[in-house]
Structure 1
Amino acid sequence: MPAGWGCRGAGGPVGFLLHQLLADAAAVSPDREAVRCLGRSLTYGELDAAANAVARALIAGGVQPADRVAILLPKRVETIACVYGILKAGAAYVPLDPKGPARRAALVGADCTVKAVVTTPARAPDLLAALAEQGHQPGMVLLVDDATGDVATPSSEAIAYADVVRSGGTDPGVAVIEADLAYILYTSGSTGTPKGVMLSHRNALTFVEWSARRIGIGPDDRVSNHAPLHFDLSVFDLY
């Protein structure tokens, strides 16, 4: 899953918000390929448009700035759009291990009181049930598939990613500053209990800018997007 423009290369300035990197790339090179996975790809313009639609759907579902949104998805083009959409909504994404058990994912989700969940129809029932066992139920569920399935609960509204993207919409323009929370990464810790590390836009962009300068990455390069979202190296892959 290669990225080709990202943080503007070795010598260029970076925006002070992670999702601004995408918006800027879409404005300058809307038709340039941004991400590719298993024969499917999105241009920067398409990726930005999808992220805008996701952001608007999350906001309509009750997600507010500084809320946490869990994301339990394998690496795919839609996953990248959802990450940027969460950021555009002013929220922070909380990546869950797609290969891990539902109970562990629920422990993480309940610990940071996620307002919404982004996952697949296949994973949603077990995850929602495990969250309920922890005494927590998100307000909405975004299902990355063509159908919503039967996973809606009295306190969780399920909507389909495909429908969201078709609805379109511009950037919601949520006010975000560089000190705001961008994502939370959970590690097992010495006790085996998941522990969250909170990272701001500034934290991530400092690493991104250093990496771009150090490696000398440019617009014509491709970056292997192999690290899972719950691993810190995914920040390099994404931005």
Structure 2
Amino acid sequence: MSDSIYRIKLRDDVANHIIECIRSQKWTAGMKLPAETELAKYFDVSRSTVRSAVKSLQNQGILHSRAGSGTYVVESAPLVLETRELAQIMADSDNLYELVQTRCILEPELSFLAAQNADEAEIPQLFDILTQMELKKERYHLMTCGYQFHQTIAALAHNKVLYGFYQSAASQLRSLRVLDSLTLDTFVEDIEDHRQIARAIAARNADLAKSTMQTHLEKDYARYLNKPSKTK
């Protein structure tokens, strides 16, 4: 093993140990880590290896350093780690069923919250996307607009935690290319679903926004997994 590869392995080992200390709550959110010399002794590595590991975790949004003060666990580090674990689980194509289930749980609630929490100035974004759908009824364009529509609703919910989970699920579904087999007619049919969802959000009818999104997603659920939809 070359020296450079060995150094990288040591760095990653130390970084993983630090992550485990955060997961086990030995070092909690906002807590200051021991000094570099103490960490080097604790992990039985050089100070340069500790610095490299800390830098790696800073780049990942898990640690941050304050000049003249030390290194601290970022307040959102536990959420970052949980989201990463979720993404790793979702990266397995065998988990398509779980991915779709996750979407069916998250998005109706996000629609409910969007109807409650969206600013008046934000809601027209949904209708702008619908206009783009109507202007250009081409398969790839409608697919892209569909992604934008759902992501916009997630953002309008104004819940950072749920938005993070949505982003993880949505990105993994896109990477699995689950929409590639759907026809142009299917995407055109979805425009009306999207319009009804947008109207419910604009009317501040949270329950209707939630149920309309649920109905829309049940259709997707049947398409992805070849199961009969519960809707007529």
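FYI, it's all coordinate maths here, none of it is from the lab. Predicted, not measured: the structure shown is a model, and the values here were computed from it. Cβ atoms are built from the backbone, for glycine too; each structure is taken alone.
Here distance in nm of label points 7 Å out along Cα→Cβ at positions 48 and 80 was derived from just one of the structures 1, 2, and that gives 2.5; the source is 2.
Taking percent of Cα pairs over 17 Å apart, for residues 104-167 alone as the criterion, the largest value within structures 1, 2 is that of 2. Among candidates 1, 2, the computation of log10 I(q)/I(0) by the Debye sum over Cα atoms at q = 0.19, 0.23, 0.26, 0.27 Å⁻¹, for residues 56-135 alone that gave -0.96, -1.01, -1.10, -1.13 used structure 2. 1, 2: which one has relative contact order in percent (Cα under 8 Å, 6 or more apart), as calculated, at 20? Here the read-out was taken from 2. When distance in nm of label points 7 Å out along Cα→Cβ at positions 40 and 128 is worked out for each of 1, 2, structure 2 gives the greatest result.
Comparing structures 1, 2 by mean count of other Cβ atoms within 10 Å over residues 120-127, which one has the largest value? Walk me through the numbers on the way to the answer.
Working: 1: 18.5; 2: 14.4.
Comparing 1, 2 by mean count of other Cβ atoms within 10 Å over residues 120-127, the maximum is at 1.
Consider the structures 1, 2: one of them gives 1, 7, 15, 20, 21, 17, 11, 6, 2, 1, 0 for P(r) over Cα pairs in 5 Å bins from 0, in percent as calculated from the coordinates. Say which. This value belongs to structure 1.
Thinking of 1, 2, which structure, once distance in nm of label points 7 Å out along Cα→Cβ at positions 72 and 200 is computed, gives back 3.1?
1
Among candidates 1, 2, the computation of helix-only ellipticity at 222 nm (-39500 (n - 2.57) for each DSSP H run of 4 or more, over all residues; to 500) that gave -11000 used structure 1.
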